[in-house]
Structure P
Amino acid sequence: MDWDHNISNIKSAVLEADRQDAAIICLPELCITGHGCDDAFQSKDLLDKAKNYLKEIATYAPNRLVFVGLPFEFGGCLYNTTALLYHGLVQGLVAKQHLAGDGIFYEGRQFKAWPGSRGAEQILDMDCRIGNLMFNVNDIKIGVEICEDAWVSDRPGAKLAGKAVDIIINPSASNFSFGKHEIRKRFVIEGSRAFNCAYVYSNLLGNEAGRIIYDGDCFIASEGHLVAESNRFSYRDFEVITAVIDVEKNATNRRRTASFMVNLEDHIQCKNKFRSDGLYNELPINMLATENPTAPIKGREYNKFEEFDGAACLGLRDFLRKSGLNNFMLSLSGGADSTTVACLVYLMTHRSLQLETPQMPVYHDFVKDENKKYLTCVYQATKNSSAQTEEAAQKVSEGLGAQYLKLDVNSIVDDYTTKICVALNRDLNWQHDDIALQNIQARVRAPSIWMLANIKNALLLATSNRSEAAVGYFSLGGDDAGSLSPLAGIDKTFILEWLKYARQKYCMTFLDYVIKQKPTAELRPGRSEQTDEKDLMPYAVLDRIEELAIRDKKSPADIFRILDGDAKTKATYIDRFFRLWCRNQFKRERIAVSFNYGEINLDPKSWCRFPVLNSGMKKELEEMWALVS
């Protein structure tokens, strides 16, 4: 709903594409309003503004075909549409036929799906049609699939191919998810091959509304080959890619492909009736290119570590920029999670500087100097904090150039403990009051870090990870403090591996101080040798159980059969996981806004809904334990 910025980006992108002599310009899905407006899509004011801005955009690059996305109300229903603009006019609106209703999307709450068999209908006040349209531009046929339309088996592209379509454009708002880049690239390339046409895919870019990150993945393919690909995770306001397509060569492929069949009944019906049903619009635009067709390219491949820090850094930058805050505040414990967050802020700083200095090395004194403006790290010690974690926190801060503060909060812990002892008229001890004595240490750290964030007008970052969220291994009002939790969608096993990757790739030798440690909350006295895995179970096992239980919906007994190892040990771990999972949904409901790195996550506000009050799966766990005996 950032009208000025959205429209400015759209106009600038259209003018840049025009400068590159693009005849057809495809902009992303719902880019006039933004994709993440949620229930605000139901506002008449929003819909009216979108419609008015659509007409304004039509005056830019009037001699080009511009496809632009917006919500549009027709017949009392709201549709997700893409409008074709040409010669200063709206020529027609294509409505989305398949709505995303799985993973993190709930489009069916806002929009209606346009039935593929419905055809098109007249919009009385705009002198154009809406619906299932294909456009004829000097005998070049252009069809549209909108995002989810291309991900289903009954995709509109197959029907468009039956009408001998020459070009399919796909305006999308497809969220970042690990490995999704390759899936998109495959269906774009395969679409161009199977449908014997050119395929143009555009996507949103950036952290648009808080939780969802769009990586700006854009492709152009023809004849089953990729010919153009965008820069992912760009920090620019927009990216433009162009390619020259040999439309006639695709037509030749259709003629020579023995299995290609045009839908004659549909084709004849459309051809004979195009002036009344709007399925074809004749537009006088010259689309003959003087250049040679763009040569095929291989396209870039990404590993999971690259994708993670690319998405996380882009998300952090946009969240800070759009929230109107100045910098980041972080409670740095010297452990893996907070260190990872600190490193991500540093990489974000470096990539921002690369806009002006593309060859700027990742680990450079100038980047460290700039990062000091962005990041303040605070180490808050109690008597149970070790010299090892304090040294790690200091070395990490120095290595990243962050401002470093140390606070001793043990006196505050003692003060609270004394007051409770007096109130209860008894001493507190670790044998009977273990959880309370641990939690108070975590909770007294929150007020000071919030105070510093307020003073500096900073965005406070929480550091809880997905593995901890699954079993509630964090203190409400304590280590969950923050407005944004960038790691809540990432499991601990991956975080530990990413730190090793970052140490090598970015030459961050100071990470050795963190990597050599065993993860620990440091809330019990040192003699207890507390570690996370002693409190819970090995993180690799926890993450595997979570994957089977939450992603795959397996029962405790099913998981017992799948896991290898000693029967009693694995049953104990499974039992512990489910008991902790069931009792801690109320904690997951309280986690700060977090980034989604996959279609499946634990965030109840975007995917994993689970009852706060439940049976604890007692019956299911009894069935599992029966297998042990």
Structure Q
Amino acid sequence: MVFLREAFPLTYDEGIHLMWIRLLEAGYTPYTQVYITYPPLYPLLLRVTWHLWPTLDGLRILTLTFTFPAVIFTALITRRIAGDLAGIAAAVLFALSPQFVHDSRAILGELPSVAWSLCGVWLAFVYRDSGNRVPLIGSALATAVSLLIKVLSPFTILLILFIVISRYVPVNLLANPDAQHDSQRRRLLFDLVCWVGTFTVPLVLALAWVDLGALAGSVIGQRLSAHAVYAADDFWATREEEAGLFFSDNVWTIPLAFVGLLATLIERMPRRLTLLVWLALAILMLVIHEPVRYKHFTILLPLVALWAGVAVSQIKRCLSFFLNRRTSNSRSIKSAWETISGTTSLALIVAYCLNLPVVIQAWHAGMADAKLSSSAHQMLDFIGRVTTSDDCLITDDPRLAYWSGRMVPPELAEVSSNRLRSGWLTLDQLIAITERYDCQVVAAISNRITKYLPDYERWVRHEYLGMIHLGEDDLYVAKAATIPRPAHPLHATLGDVANLLGYTLPADVQTPGARLPLVLYWEALTTPDADYTIFVHGLDEAGGMRFNADHRPYDGALPTTNWRKGAIIRDVSWISLPPDLPPGEYTLSIGMYRLDTLERLPINCEAGCEDALSIAQIRVRAKP
């Protein structure tokens, strides 16, 4: 379990999907409120998984459960073509491929989609060989599920229809229009209608559940716009890089698969033409898909594993030849092929096994990379100190929002390069969203916003009052146009610096050692010449101070000398009650003072304050 959590870094896309879960669980509506770029079944799958096991460990373990069937269906398809040994070998090689090891536990939609498409192909093969229409119906349902998870393998529709038609091709339906051929044509037409009709039903039901216009915009419209933008660039270089990475990760498996491909053709194995059609459609999908990423090459993994499994079975055939000493002239060509293919496959398998320690070492090295950097820890610690758990965060890195436990505006669940480059998130839209929500921290740290919307950062510099530099990133804090929403409104004036508009504080009875947030709303009357510290004192009945939470606004990132006349500042102070605090009632007293002179600002309030304002009572009870 720890390995699944810590051995692999949380990817950007996983952060988006985790944010979808958080927003949907908060009651936001998919597509109309939450910006989601996947078909409706995948967000539903995420929510079901979260309800079964609501932790990152649980999500990754259950994701592995959803994706491992891809291994099983690859084995079953390979077994139908080349026997048990080939099927077992295909399963092992598929499961050990670096891409599967990484993505099988990742909170991504690619492998679950591939798993269901493989189920559809396998059931189509079962129908092809048996004529039973029950697997045909199952094939249609599985293919629909695959596309409702992610539109990654739409080519399997054509592949399966090819398999269905191939069942009737040997009877030569186009010639001799006699009664027998008419019956075959009617059965073929019925089977095609049956498959298409069954395939359509779950699509209609799923799409009726959501707003079609909003779904079409985020799932289809944005993708088409991104395709046009990326296609205008020199996108072949990107494809070559991603393809090179796929080949390097499967440096021994792909040559092994090539031997298996030759074996299926030379030995005229069943379904060889179907496999070639499958390969051609998968490659065509990668050519027309834009932008293509390494994760999209997942659609090639089943074929690579299948043909590699066939190659492994050639080793057995080669050994059988040497043991039986078959040397007749009539079998000389076949024997030579079995010798060459078997020995080549054996050499590639040996090289593959020798390379496994290198792969495992790379996995262990990835564990170190998965750990958060010191700057990331500082960033999360800072966000935890200056915000509360119900605050929101503007960021182009959803992983930061997930780790911090903060929500993002639902319209910004995804701030990807695709969305920014395609114009589906513009500067005006981003500014409008920021103005609509009172998010007190803006963290544009993944270079997406700064690269594609640099004017937004300049706008944030003006609209936010403070800034802190952590590592290589800048965080902007304290939105100047915050809407004050205190649970307890007040009106007190501290010198000529600020008005206290109210506060919010948990009202429940506390226990010693508790940590609770005090949210203060200030209205700046001017830009002070001096930097003031806010004091928060917990006083017992005798007036003695038992705890305090003195602080500079935003942990020093917003000195009062940065305040702007008329700005509303939402300031969070975390009060830590001492673990040995006696039970009783304690009064919270607040105010401002200069740290260099300890001089407090005078306070003008309805109760006749001097230099401290009592705002609330905290009841502390003994620990049970």
Structure R
Amino acid sequence: MPFGTELLEDGRVRFRLWAPAAERVEVCLPDHGGGSHSPGALPMEAEPDGWFALTTGLAAAGTRYLFRIDGDMQVPDPASRFQPQDVHGSSEVIDPGAREWQDTSWSGREWEETIIYELHVGTFTPRGSFSGVEEKLDYLVALGITALELMPVADFPGTCNWGYDGVYLFAPDSRYGRPDDLKALVDAAHSRGLMVFLDVVYNHFGPEGNYLHVYAPQFFTDRHPTPWGAGINYDGEQSHWVRQFYIHNALYWLEEYHLDGLRFDAVHAIQDDSMPDILTELADCVRRSFGEQRHIHLILENDYNESRYLARDASHRPRRYVAQWNDDFHHSLHVLLTGETDGYYMDYARDPVFYLARCLTTGFAYQGEPSAYRENTPRGEPSAHLPPTAFVAFLQNHDQVGNRAFGERISVLSEPAPLRAVLALLLLAPSPPLLFMGQEWGCTRPFPFFCDFGAELADKVVAGRRGEFSRFPQFRDPAARARIPDPMDRGTFEAAILDWNPRVHPQHQNWLDFHRELLSIRQHELIPRLHKLPAEGRHCSQLGAGALSAHWILGDGSELILVANIADQAHSGTDTPPYPLLYATHATAPGQRHGGQLPPWSVSWYLQRKETAP
């Protein structure tokens, strides 16, 4: 890659920095002294287009270094592979080829096999490290998971963070371990048949520890503001190397860490008027780089519901992005379970069953219709031409839990029977499901927002967090807002660390067994039939205020039927489909065998297998 350090075959190290606003740059090697005339301060040669470079034998793998800008400020490498002393400290030269990988025969898994488990490395285990995650891999395999999704691990300021404030996008955070510890986790996951995805943030840098504005202000633009400040300059003057920085970051994680895919955070906050835009160019570069070598899956989070990024080719393969997180699916279910209609839930309050039905068979709930939450502006693009596998479905994720004032999980907000029904719907629908860590045993520990910035930012962060909720009726009173957990308090972070002990208690073990049963059914009965799903043969009917039925023709010609009543009242007048029962939440399947009634919170799945069709 053009950025950062390169270990040459002769043992020397080549340093490169794009610093178009600097007149001179030096490499400072603290271990060799730091004076301006000592071996520790080595002048770099200016190259065209704002680049500075130096090749030296005074550095090797393990060497700490900084860049000195115009004889003044010393800054870390923006493409540092490791920051052992956090965001303000020296960078470390890492040998990317040092690891002896054991996954040489691994080529990944097809997307249709995906069952995602999202986790935060720092709170998934008490150890809060890559090795702590590695210790749980066998558990996740037994659960039925096929893919880990790590919340961002790029180096962030302080001792704890969700990861979306990363400032060194090539450096795994030292709190979680060294680069080789992350590689060991990926290697171990592959040995068990598990894919590993990483969440990356290309819409902004974190507010502390980013020095690019000192020597490369061309990275940013005021033309495209974001909720976090100035936007990334993807389409203005001197944007070429900015775009290359992010493209090579994606390639870096996929190549050096053998990752199976990336999830791109909040791409609706990336504003780019160029053609092709950065999302298109990046995906095309990834496809060209890896070709048919192994399965690489690129996933979007995109509030705009832009289905064009999810297009398939004539062979049903994604042209660029394989799927998008489907917030519409979550929001519909959440309204049904909780009755909440604040914030973006207002868009689903009128008829959540209708929006759920639309998600099940045509992708997005909003495909160009006006959104009341967004002041009646149109949201989304038509998506019925896409397969259900283009939409990741979930009932919980880090956002939908942690962006609540107190970080409550759905297991706290919902009664067991409704939750059981909704999970049965989620885990056996054709869309790939995502579980949030601890969900499988009905974890009740919160996942509040937490971070650890320096003193000058601390008060602003706390005030900003509490101010976000001031427009909600229950938080208009300042005293009520004061009860919202302080993100900077160490106790807020510690409250989010999973306690694995309750998992063995009977009520939690029941939830765990329930998830294992449904995921086993999914793996054995559904996944083999999800390849090459046809565009036709999908429809959903609303049977009543809380009842619906859905039908899919699967890739092998089998037929999948859902009959569900997601309501507190029984629904009358529904017949049982004339197909073999796959799974039912109630001992007897609803329909005629209940006198034509669907019990409250009942879900039944039927599968007419192609090989058994008359």
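Each value in this text was obtained by applying a stated rule to the coordinates, not by laboratory testing. Predicted model, so just to flag it, every value in this text is computed and none were measured. Cβ atoms are built from the backbone, for glycine too; each structure is taken alone.
Key figures for this structure:
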read-out	value
Top of P, Q, R by distance in nm of label points 7 Å out along Cα→Cβ at positions 439 and 463, largest first	R
Entry that produces -7000 once helix-only ellipticity at 222 nm (-39500 (n - 2.57) for each DSSP H run of 4 or more, over all residues; to 500) is calculated, selected from P, Q, R	R
Of the structures P, Q, R, the one that 1.09 was derived from, the read-out being Cα Rg over 2.2 N^0.38 Å	P
Computed 19.5 for mean count of other Cβ atoms within 10 Å over residues 223-230 - originating structure among P, Q, R	P
